[in-house]
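Each reported figure results from applying straightforward, stated rules to the coordinates on display, with no laboratory input. Because the structure is a prediction, the values reported are computed rather than measured. Cβ atoms are built from the backbone, for glycine too; each structure is taken alone.
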Structure 1
Amino acid sequence: MDISTQNTDTDDTPPPTAPAAPPPVSAEQKRAARGATRPGDRIFLGLSRGSGIFLLVIMAAIAVFLTYRASLAISKDDANFLTTFEWNTSLVPPKFGIAVLAFGTVVSSVIAMVIAVPIAVAIALFITHYAPRRLSGPVAYVIDLLAAVPSIVYGLWGALVLVPHMDGLFGWLNDYLGWTGVFSWEKGAPRSMLTVGVLLAVMILPVITNVSREVFRQVPQMHEEAALALGATRWEVIRMSVLPFGRSGVISASMLGLGRALGETMAVATVLSPDFDIHASLLNPGGGTFAQNIASKFNEATEFGRDALIASGLVLFVITLLVNGAARMIIARRKEYSGANA
């Protein structure tokens, strides 16, 4: 046999193929496999799933109860429930509406957010990135204590300390910004929407600060070190690395604070001089909120009056759901730009 022919035949034979490697198993598949065999994991899965379903059932039950009781009152309302500037359930037929309450609730909450969110973010950045360790700890502790103060204590402080000391601020706003109409003041008692907004800002400040602080602490250290290695200043590091990463967390913290501001009751009732009129100026006394109106009228209300108050509570419930839903949409849209997935 010719050696060259034999070598040629041998070279034409394809080499044996190695057996295909099995596909890699992801961490989720491993956890799922362990969960299928471990009783503890199955019990925990059932408890957590049941807790979520139970929470949804409670929310649905609240919505059904509010809707049913509100329909009993609204069906007997002689006026438009959404646009009426009066609350008198003793008339025949009754006349009540939420126009003033919705306006006061939204305006006071917006004022509180405008004041509290920038200050809270600044405090959180100071604690996490500027303050020395011996100072950041006590400051964070004091902020935590503010979150534990009861609402009625804030209300008493607002009525006895804040209201008497708002005259100077109101006079300054009237002198320099009174021409706008929004900050005109007729020298009345400063029990107005602006005072309520300032009080609510103090109340929601600890909530926003604490959540924002924890979010800023989760920023990857490599992001900050990379920015510093490129010659960025401390503020540039915060602007380029910390704030983009924590944007979703700050929005969530702001929504938690807004939820408290929308539903705050006793502090607002202690400070505000309620009436059923929409004032163009934020400095003149008057106005009202959903929670304040319910708290002040519930005890002496008749059965029908309570249904009417529950109807206003349903509107507040819907507003809260819409606000939280909008916040979730904003967070979902901004998540890819936050740096959390990097």
Structure 2
Amino acid sequence: MTAVQDRAGTRAAARTRPRRVHPLIVVVVGAVIVVVLTYTLPPFRTYQLATVGAYLCVTAGLTVLTGLNGQLSLGHGALMATGAYTLALWQNRFNLLAVGILLAVLVTTAAGAVIGLAAARLRGPYLAGLTLAVAVVVPSITSTFDETFNSDQGLSVMLNPPPGSVTNEQWQAWLCWGGALLTVLVLALLTRGRFGRDMRAVRDDETAARLAGVSVARTQVWAFVVSAACAGLAGALFAVIAQSVSPGAFPLTLSLFLLMAIVIGGLGRLSGALIGAVLLVALPALAHEIGEAAGSQRLEGNLALTFFGVVLVVVMLAAPGGLASLRLPVKRRTPTR
């Protein structure tokens, strides 16, 4: 009788357990939604939609690095700048966008591999200090080599006009969300497999992971490389959106905003990365409107950081796992015997 009850309980638990949707289905549905929105939203909102897609690339990679692997990075804004400048230099010489985006990802991946090799030997505040140094050094390089990077004025990005009757905002949204959805699909498949299990094992207990046969250093380096590639793609897409690149577009506060966004959204969850990407566009836009109403540009810059801080505190008190951890109450049916 007990064995029968155990089997009945197992079947009941399987029925009540939420089913995981395949990432490819999510990506296809997301692509359809984005296309529909680009034909219904006004141009400025479509531009904001494209910006959310670009941010999603970097927040998805960062939430995997920090949430699943436990590595804290304050230098992803600098990695985005690396991808953006790579694309700008390529476009202004060859004007081949697809190759330029791929090259930006490759260059940033190489930079991430170098940083990841050093990061694998560091922990906690030492790792944060290393990535913070990267965030400070990369913008200064543009001032040092001003003949190449045009110092604080930055570089313009040569782009061909969008094909046919497609507006510039629609084309930007399709391009950015194409990159974002591809990023989410790859990361979802990676985190579902052995690589994801290794990252979680290293995050939870490095000693136990070593005893289980997991190479801690290799896992940490690969996690940083994957996250850097996502940041490079995001930087290239931002260069396409703005059609220019300058050090002021990638300040130190950008790395702080990225980190706060993924914490608010939910560490280790790709849905949390999407929430964080939306906040990265919505909160500064709200701060801009309030700053314009008050007639103070300085107030605008401080309000964005204030909004993020207040939202972070409120979310951590109400939902320590981030907004993605919130679930609507579902009434479960009592299994019939």
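Could you tell me which structure in 1, 2 was used to calculate helix-only ellipticity at 222 nm (-39500 (n - 2.57) for each DSSP H run of 4 or more, over all residues; to 500) as -25000?
Answer for the origin of the read-out: 2.
Could you figure out which one of 1, 2 the value 21.6, 82 for Rg and Dmax of the Cα atoms in Å was computed from?
Answer by label: 2.
Quick check: 24.1 is what I get for mean count of other Cβ atoms within 10 Å over residues 68-75, calculated from one of 1, 2. Which structure matches?
Source structure for this number: 2.
Rank structures 1, 2 by relative contact order in percent (Cα under 8 Å, 6 or more apart) and report only the one at the top, that is, the highest. Intermediate values should be presented prior to the final figure.
Values: 1: 23; 2: 30.
Ranking 1, 2 on relative contact order in percent (Cα under 8 Å, 6 or more apart), first place is 2.
Give the label, chosen from 1, 2, of the structure having the highest value of distance in nm of label points 7 Å out along Cα→Cβ at positions 108 and 292.
Largest one: structure 2.
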